[in-house]
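Trainee: Before anything else, here is the set of structures, which you'll find just below.
Rule-based calculations on the coordinates, nothing more; no lab input. A quick note: this is a predicted structure, and the numbers were derived from the prediction, not measured. Cβ atoms are built from the backbone, for glycine too; each structure is taken alone.
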Structure P
């Protein structure tokens with residue numbers, strides 16, 4: 001009786017499968033499989049292909065795509081080694097059909113299994129999920145395109161994917177390089193330069209979506225540099241973004257003052273250098289629409305990180321030890337990289353440009369004077385500079401009007417509420433708060449970094465005796481008059497400092513869109529707008545602020561942080577980097593924060609200390 005019941009159940013399940021076309025197949029994670037016929041457009045020509053919906057993705061037969069792309073700029077060959085159970089795919093080679101391509105057969109969903117075969121494109125192992133269905137391999141179009149150099153977009157009106165051939169493969173070509181040399185401290189540095197590598201399959205602007213990679217020659221002949229070799233070398237990831245403008249990639253060399261830049265120092269110490277270019281707020285496409293507005297800059301850097309992870313197997317260096325470095329807006333972007341690793345908010349934008357389907361978290365962060373936390377930066381600026389009415393910014397000098405002074409007072413008051421809402425604490429557990437006048441433990445905490453900075457300068461022989469706002473007793477800096485110190489360094493920006501009421505600031509431009517150059521990004525400035533400029537999308541503003549992601553369970557956050565903000569830097573309030581560093585520390589991350597004495601808005605001024613810090617945190621890994 002039990003056997004008959006069991007057989008009856010099996011028959012019913014089989015009938016159910018035939019009637020719905022859906023089964024729960026052995027895919028190692030029990031995903032639902034659905035047989036379907038999908039239209040696909042390839043270089044403008046539409047065709048029907050059999051496909052399987054597995055989870056949320058459509059999987060297509062590899063040999064069908066090979067046949068369709070034969071004699072195109074993205075053609076590829078397929079060979080199979082039965083002994084090693086390996087599939088070898090070679091881009092640029094003619095495909096030899098076996099006769100079963102482009103046929104739409106019966107539903108074989110019940111035969112679907114997760115493939116354990118090795119897949120190689122050139123020398124790169126394709127780790128993306130692959131399914132064996134009825135004896136054939138099925139992959140997603142995007143996974144195929146990333147490796148084989150075609151882009152995949154989606155036509156919403158027709159509900160079909162679009163393949164465009166002749167795009168950019170994301171497989172690192174180890175043989176495509178130029179040998180270069182440099183001399184630093186009488187030492188010759190030999191390295192291979194892999195330049196102008198497009199890091200996405202479907203770039204919006206290839207002139208700004210590329211990466212330069214520099215690798216010491218020693219790593220190709222089995223040698224080491226210090227503690228590092230081809231397998232263990234960390235990857236230094238510097239960007240040159242400033243003012244949220246479009247930025248080209250860096251290359252090893254010397255600064256105008258004759259000192260080596262960070263990329264050259266990194267190479268000399270055995271680091272791989274991978275410097276990404278990125279889109280910025282002023283870029284326009286051929287149709288004159290803006291192509292680099294937020295979040296393009298951070299999306300591009302994430303895509304470049306994913307490229308490095310995608311090629312970790314075949315490229316020297318350890319992609320688990322990527323350390324981004326940047327200054328000003330570039331420092332803000334390194335902070336975003338460190339705080340938003342793998343967060344789903346960015347995924348649609350990464351898919352749009354066909355970034356590699358890899359992780360984009362980083363190991364550690366080096367951030368100089370980050371122009372970040374923009375939606376709260378106006379309040380912080382007035383908290384620090386309220387009462388100082390003369391300003392000088394980018395050649396625009398003036399004195400605040402009575403209306404601006406009144407706005408300054410409002411913004412300062414609002415900052416108190418913001419700080420108190422953060423529930424920040426000192427390392428000893430003291431709650432960091434402000435009273436209605438802007439005084440309190442938070443202000444004392446900010447000032448403590450200035451005192452530490454002055455003490456370090458004094459201890460190294462700096463004469464501070466002429467600065468009457470500093471109290472020094474027996475060689476020890478006891479106090480700094482915060483208000484007098486701010487008058488000493490002077491106000492730089494008018495009110496508001498970032499979200500200008502006439503929407504004319506660089507940050508207003510950052511938050512524009514394809515057709516509108518400048519937008520407000522705070523409700524305060526929108527309420528007081530002089531131009532009626534629209535308010536930026538709330539989610540876009542969120543995506544440009546690392547504070548919104550620190551502590552998020554959906555983000556993989558860098559464990560180590562080095563943040564530097566010069567004690568003479570007036571581009572943003574001291575409170576902004578202090579808040580960032582403290583929030584990270586409160587969440588359990590290791591932060592090295594300092595405000596070097598006498599240093600204005602700048603970066604890479606302490607490279608020996610920077611690389612010592614990086615070497616030390618790498619040892620802790």
Structure Q
């Protein structure tokens with residue numbers, strides 16, 4: 001009996017270890033109080049930070065991000081942008097030299113005046129009541145602790161700081177002439193850097209994305225009473241604030257004075273963003289058993305068409321959320337805000353900054369709530385797992401939305417025009433991600449996906465690799481393991497790794513356990529190298545009334561093959577050739593077409609020959625990968641039509 005109990009206990013522990021990956025996380029609890037002066041574009045702040053060291057390491061120093069110090073002439077961001085802007089990407093169709101600028105940054109930082117730059121200055125810092133020595137290294141604050149933080153211990157940091165909001169250059173800032181929005185407040189406070197199983201990540205703010213510690217935020221923002229705020233968190237004093245946040249039917253009674261203090265709390269997030277403008281309009285949509293959707297936008301030209309588009313965005317969010325949660329996992333927070341601001345589209349917990357009401361952009365940023373917000377992969381190291389996965393899911397969400405609307409309003413000409421402007425309603429293998437990846441390969445500028453986001457040689461290569469090749473990764477994974485299995489992998493990935501900062505290896509282990517296939521080779525070739533896929537139909541011949549078909553591998557990345565045969569009588573069949581190192585087969589995806597499985601192709605052989613029980617003259621078409629999910633860089637040699 002005791003032995004049986006031990007065996008049972010071991011089995012349960014094994015299941016729990018699979019369901020809850022053992023990866024410790026540091027923990028933070030921020031209490032911040034800031035006062036904004038809208039006449040000088042400066043604010044002062046007090047921050048109390050409870051930092052819990054859940055690691056097994058003793059910490060002798062800590063690091064903070066001071067992001068806005070990047071918006072000063074000759075900063076690392078400024079220098080990097082101007083250096084990349086010297087790179088030529090070749091001639092445009094008009095014969096003009098194409099330079100590798102980030103069009104939003106260019107050389108604008110160099111030309112900022114003293115009252116236009118951004119800065120964050122730490123005025124004092126204590127740990128557990130003791131003043132700490134610190135050194136500012138541009139966008140990083142290094143603190144050599146007077147007493148180390150022991151494993152499993154909590155330290156309390158108290159800080160006073162001041163900041164100046166920069167002119168809008170990249171992500172955060174003020175007075176963007178494109179939107180007219182006064183304040184886009186992202187990366188606005190001194191933020192503790194992440195410490196994980198790889199150590200500290202004091203990543204300077206050069207260009208790219210972010211990595212943060214999950215925790216709880218309690219933030220009070222005092223600002224001119226005419227300004228409306230939207231952002232991360234739940235507004236605690238909504239009935240004193242109003243602006244559409246109050247409980248319906250409540251009479252809003254604001255405190256006296258020129259300032260309003262907005263009090264937000266945000267549980268279990270890794271950042272806090274807000275935006276403010278005196279002319280915001282506020283739309284609210286309440287989803288039954290779901291979050292409240294807030295849309296804040298500024299219609300500076302009083303254009304009725306803009307009101308229509310922002311309203312459509314609010315309604316679209318309600319439509320697509322059930323689809324998102326079914327396919328990618330439950331949204332765990334009580335609100336999400338689409339906020340007019342920033343310089344394009346940029347994701348943050350519980351909200352996004354959007355330069356306009358594009359549905360594709362809105363869906364993309366919302367899907368970041370899963371891959372950046374809840375899974376929280378280190379974007380500097382694995383940008384493709386954030387941007388790529390988000391681009392993939394955006395395409396599916398957009399497709400769902402457009403199909404939904406097309407069925408609901410089949411005769412609405414106005415809606416059809418909107419659909420035509422959106423380019424992401426196509427299936428992914430027909431959309432821009434594949435063509436962009438092929439363009440990257442052809443350019444000769446491709447670098448491995450393992451390249452640090454800030455260290456790509458070109459902005460061009462970073463963008464196409466992270467967004468497009470990363471999206472192709474998931475669609476092509478569906479080709480390798482089966483689309484239904486890939487969908488299960490994504491849900492299992494969400495269930496097991498949300499709030500745990502997974503890396504690429506963590507994702508592949510989920511994929512292997514869910515599919516039952518070995519997939520380390522897929523990571524090795526697609527992620528770690530720039531080797532490409534190129535298969536071709538080599539030759540066909542008949543022997544004893546049966547047809548031999550030889551295919552060859554021209555590219556250096558091996559793949560399993562679906563080879564579709566279409567006969568004169570209209571029938572079809574699939575010849576399935578797994579790769580040797582998969583050690584298994586994907587399930588049959590289309591049961592309407594018979595499939596015959598052949599022996600695995602050993603990648604060391606450049607050609608592979610298989611036999612079918614039909615005469616050569618029975619065959620009409622032979623095609624490798626008829627679904628075109630495999631990123632074959634030369635599809636012209638994938639299809640052979642026989643004209644008898």
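Trainee: Among the shown structures P, Q, from which was the value 2.8 of distance in nm of label points 7 Å out along Cα→Cβ at positions 194 and 458 calculated?
Mentor: It must be structure Q, since only it matches.
Trainee: If Rg/Rh (Cα atoms, Kirkwood Rh) comes out at 1.01 when worked out from the coordinates, which of P, Q was used? All intermediate terms of the calculation are to be shown ahead of the outcome.
Mentor: Numbers: P: 1.04; Q: 1.01.
This value belongs to structure Q.
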